[in-house]
1. Taking mean count of other Cβ atoms within 10 Å over residues 76-83 as the criterion, which structure among I, II, III has the greatest value?
2. Using helix-only ellipticity at 222 nm (-39500 (n - 2.57) for each DSSP H run of 4 or more, over all residues; to 500) as the calculated read-out, with -23000 as its value, let me know the right label among I, II, III.
3. Ranked on relative contact order in percent (Cα under 8 Å, 6 or more apart), which label among I, II, III comes first with the largest value?
Structure I
Amino acid sequence: MRDLRGRNALLTGASGGLGTFIAEELALAGVNLALCDLPGADTPALAHRLASSCGGKAAVLPADLADPVQVAGLIERAEAAIGSIDILVNNAGIEISSAYTGFTREEFERVVEINLIVPMELTRRALPGMLERGRGHVVFMSSLSGKIGFPYAEPYAVTKAGLIALVQSLRLQYAGKRVGFTAVCPGFVSAAGLGARALGDDKVPAMLAPVKPEKVARALVNAIARDQSEVIVSARPVRPALAIAGLFPRLGGWIIKQTGAERVGRGIARRRNRLDSVPKDGYDTP
């Protein structure tokens, strides 16, 4: 799929954060878009702007991905709107920051459902058509948190690591089937994405410097064209630290700690009043 012109893509989480940048980059590449986000999101305005500026199709598909019934019908709705889906971009996600003992089971389940189960389910439903047509690509928006973990956001990190493992498994199972899978792993993203909203105006250490959202979107589209398995997008070189962490976990952990990740995560949790919270949900005994 080196030439994406005329291809059809379903993009979740389309109208917020990184989603708008991804939609713009796909539209510039000549891709027709089915833009999915929550009902009431600013998706119609985005669709109108992209259709006007790039000339392709841009359909709006409101959906609450926390509802399994709406997830079950999303691929069919997208294909009815723009045609057979060649590209699925699983971008929608949520992040909750807290001291680990402050998370509730309901929060665990919500993060896992939106960040991991929904992408798995949408891929399961999109894949048969891609295999039958002999073309397709599925993108999972992961994170550097899935490579090295991130304190005070453990459920988020777990789901992002799961997406990386999912890509590795799918590429092995469907090798030679002309359907590709990619995990995109950005660090903090400036002015967009969950990380930027969590950080607010806080400054981050140099090694955790945010990357521009345009760079992430361009890397994603390029990964589809080149059928890349994994793309790391960061403002600073992180692969050496990841390699050391893989070979020497204790040393790698020390290096990662020096980046200031713990301080940043603790600051986010503190600002959300979740630093010393105690879980109170239906699963906990009084």
Structure II
Amino acid sequence: MSPAHDIPASVSDSGFPGVAYARQTLAVAEADIRKLIHDPVELLTRMVQPVLWLLIFGQVFTRTRAIPTGGISYLDFMTPGVLAQSVLFGAIFYGISLIWERDLGIVHKFLVSPAARSSLVLGRAISSTARSLCQMLLLYILALLLRVHLNFGLWAFVGVTLAVMFGSAVFSTFSLIAACIVKSRERFMGIGQVLTMPLFFASNAIYPLTLMPVWLRNLSRINPLTYQVDALRSLMIVGGSTTFGLLKDFAFMAAALAVMVAIATRLYPKIIT
């Protein structure tokens, strides 16, 4: 059965358009999550880079104590940043699956279905969070082995989960926008590689904002990764603190997601033209 047939045919079957919209969105997400279930090796390969950052970079800079971290060890300081980096690097190449599905004709089936275009975008954004949550759990295990001082309070863990989901949804939707524009696997891979490092280094993932020159600090304040890391560092680490406040962190990520979804919804049909 094609993915298009998994989407409700109309909003009249439930009597509430909002319920039908949710069903359409979740059907798209489910179709993508099935791919992850059949290819779990992808998650393990994506953990290589975070392991290297924590085992090598983190261990070395913890000894030097050259970076001010606000009273916590550098390994504790950078662990939330490495988690955010893992989410970013996994999500930013998510759009290549859209190009593959375009070539296989699957996108055409979605577009001729009665599902709203925004539900197609949101469904993909939701499915990307499944990968990121698996990466989060694996990184928690690694952090425990390295004796990082993790906060295991219930609300802290819920907050970390939400921050990871928001970050994954924002950057995967950004990736879909890039895929709709370039429409070529080769060009998309080049764009993804160009974008990831500036987003990562123009954030507070591995050093505080106070060490940045003014121009880079101003740039970091419009970078969604900065707010994701800020929320993660406050919630994930014992003794961690927030620069902007959790309310502002989540509000910025929610606003960034809304903007990305609006743009991707408008561009989505152009992937096949």
Structure III
Amino acid sequence: MPERPDLEYVVPILARELAGAEIASVRADKPVVLRVLLPAKVDDLLVGRRILGASRRAHFVRLSLSGEPAIEVIVSPMLAGRFTIGLKDAKPPRDVAMTFTLTDGRALRYRDDVQMGKVYVIAKDDLASVPGAAVIGVDVLDPKAFTIDAFTALAKARRDQAKVFLMDKGALDAMGNAYADEVLFEAGVHPKAMVRSLSKDEIARLYKAIVKVLGEARATIAERRPALDEKLRDFLKVRGRPGEPCVRCGTKLRRAGVHGHDAIFCPTCQPDGRQSALVDWRKTKSG
């Protein structure tokens, strides 16, 4: 999915490009992604309203709208969701899931080739109706909120694996598969390590790695200025590279299953004794 560094680049572009734009029509190209949580048709709810702004809430994109009753659109991009803004008459990509045509001749398109993401139309601030949106964890890029003491307190309360902890948006704002792997590699912590078993030094390394990895990724994406729908991953050190040599020690990177997700890691730099946790990287596809 688009993760914190991606959304910090994408959302300001959406806010700038869409501010004041009026919605002329709405089309659910892939109806499975649309969730209208109000007693009206999506056209009746959205057509004629102006987009007032765009903001990020963890891994969600929020579009605030003009008019009454007060409503908003919240997009959960999940694994493959992305956005494009272009001329409404341009040939749309095959993976377009939702189209918002604007009166200025442009169209905002939400693309999702696996249709895992969701577009919610809700009453303004009715976040409890959107799974995962109501409770958001500490902002890991806010130095005033995200301190070593705050992180240590969160870690002490966990009874799960390190990668599961890092990906919990209700605890930390915010990481997904890719950057959780990068943080664990930077810290030298195995993805399946139980949080309660981590030493004080390992907790400190995780804390520093979160700030470093996400901060540097945000800066890299901002500097390279990719297209709105491009997800940069080529600078990552482990994610997407199973079977390749570790950039530190040369050991082949491996893949492990972690609570329904996969994790890419270096068995030398991130040691763990449970070989049964490993799967053959040649038999799996990188995420």
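Every number in this text was worked out from the coordinates using simple rules, so none of it is lab data. Values in this document were obtained by computation on a predicted structure and should not be read as measured data. Cβ atoms are built from the backbone, for glycine too; each structure is taken alone.
1. Going through I, II, III one by one, mean count of other Cβ atoms within 10 Å over residues 76-83 is largest in II.
2. Values: I: -14000; II: -23000; III: -7500.
Answer by label: II.
3. II
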